[in-house]
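Rule-based calculations on the coordinates, nothing more; no lab input. Model, not experiment: these values are computed from the prediction. Cβ atoms are built from the backbone, for glycine too; each structure is taken alone.
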Structure 1
Amino acid sequence: MTRNDRLIIALDLPSVDAAEAAVGAIGDAGAFYKIGYQLMPVGGLQLAARLGEAGKKVFLDFKFHDIGATVERGVASVAQLGGDFLTVHAEPDVLNGAVAGRGDDPRLKILAVTVLTSLDQASLARMGIDMALEDLVLKRAEFAAEAGVDGVVASAREARAVKARFGDALAVVTPGVRPAGAGADDQKRVVTPGEAVKAGADYLVVGRPIVAAPDPGARAAAIAAEIEAGIEAARASAAP
């Protein structure tokens, strides 16, 4: 896996035209793209198929959350798009339905959303959840492992704990990543790319700092280089 493969660029943009312009500006520095709710209803599904045909990897961030049978049918339909990652919520019935819907598709990986990076401990308290945030992430990761999904979406602040408990059984995809000096925007549990990789994140999701940059390709390449430096630092610290 190359450093570009570890960087997932979020195309959280208002139109397919804007997304395609961003992909063009990023060029060879972009290998993996995320399509979520904003693009989905305005041509995002068709864009996902075109990106796949062009040799790009595609993360379908749809966060399915329904009864298991409905999720199963939805995932079976999504699998026809040829995506690489698909998110669902980390509840046992949802996860089991997603795995059944994916079937033996060799490409599509199912990711369980643990706790959104826009939430913190106070946010959980307002929702009536008194479990420590990291413990909740680990509990939901446990559901994911039991269901046989491929990975979890979690903040880098919990990635180390997930890796310590589950090792390579679960890939960790980390949103809320901001290069040094970038604003947090609507995220609460943010880290830099280097910090995320050192914490054990396998893939990093970065959107606005790239697509809104004056030179998106250069910014993506710089973040990919920071990812590589973080990997080397993690290897060096782990060496005997």
Structure 2
Amino acid sequence: MNSEGQIRKIERPWVFVNMALTADGKIATANRAIHSFGSPRDLRQLYELRATADAVMCGARTVESSRSILGPGGKKFQQRRLKTGLAEYNLRVIVSGKGSIAPDAEIFQTRFSPIIVLTTKRAPAATLQQLRKVADRVQICGPATINFPATLHWLRARWNVKRLLCEGGGELNDALFRAGLVDEIHLTICPKIFGGRTAPTLAEGIGASKLAEAKGFQIQSIKQFNGELFTVLSRPKNGVCPDYS
């Protein structure tokens, strides 16, 4: 509180989602064995977007299955970050309601930037103990589900996260959409069909039960490159985004 006893307002980070999906809306195969299917241009866009973010956030299952370390992508992008006033390496945020990411996951083997694990009281005490040995911070963000509005304000206040890039998976995306926290979406639409009723989509989890609950976005741009569509959508009247371009 300040001298007048009032709580200083802390804005949440600007949240943008980046995902590649097939023409039928899948982000992986039904058995989740294939999760990376975009072109080299799509991969370059991933690193270009990371280079504008203070933090990159991803679900635990996605981190483990892709063996991702959520890094900036090499010296070229590290230098780009420094030129725009960002830290050389982005903060890394892993989301897991039960803390179900292996302590020996590849991301914990790389120590170039802090790793934060967001979880809930459903995570067993033994699991939390193990994670605290390998992560820089394990944050309890709710009793059963993560309170994303409060958690994002915490990331801004405690870690100075102004731009937060989310890279899935579908359940994490869904939670952010339902909470009205996604400001912008970057989609790479690849000319492939996976099919399968159990194949994950852009937004899994609870979803909307009626049309009135659907989250509306505006198409900002669509570009075609070697058969892929690179699309940017934004939420109407979403305020001002911190500009690191």
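From which structure (1, 2) was mean count of other Cβ atoms within 10 Å over residues 50-57 calculated, if the value obtained is 23.9? For mean count of other Cβ atoms within 10 Å over residues 50-57, the value 23.9 is produced by structure 2.
Across the set 1, 2, mean count of other Cβ atoms within 10 Å over residues 26-33 reaches its highest value in structure 1.
Please state which of the structures 1, 2 yields 3.3 when distance in nm of label points 7 Å out along Cα→Cβ at positions 114 and 194 is computed from it. Corresponding structure: 2.
Relative contact order in percent (Cα under 8 Å, 6 or more apart) was computed and gave 29; which structure, 1, 2, did it come from? So the calculation was done on 2.
Given -14000 as the derived value for helix-only ellipticity at 222 nm (-39500 (n - 2.57) for each DSSP H run of 4 or more, over all residues; to 500), which of the supplied structures 1, 2 does it correspond to?
Source structure for this number: 1.
By the measure Kirkwood radius over Cα pairs in Å, for residues 82-209 alone, tell me the structure among 1, 2 with the highest figure.
2
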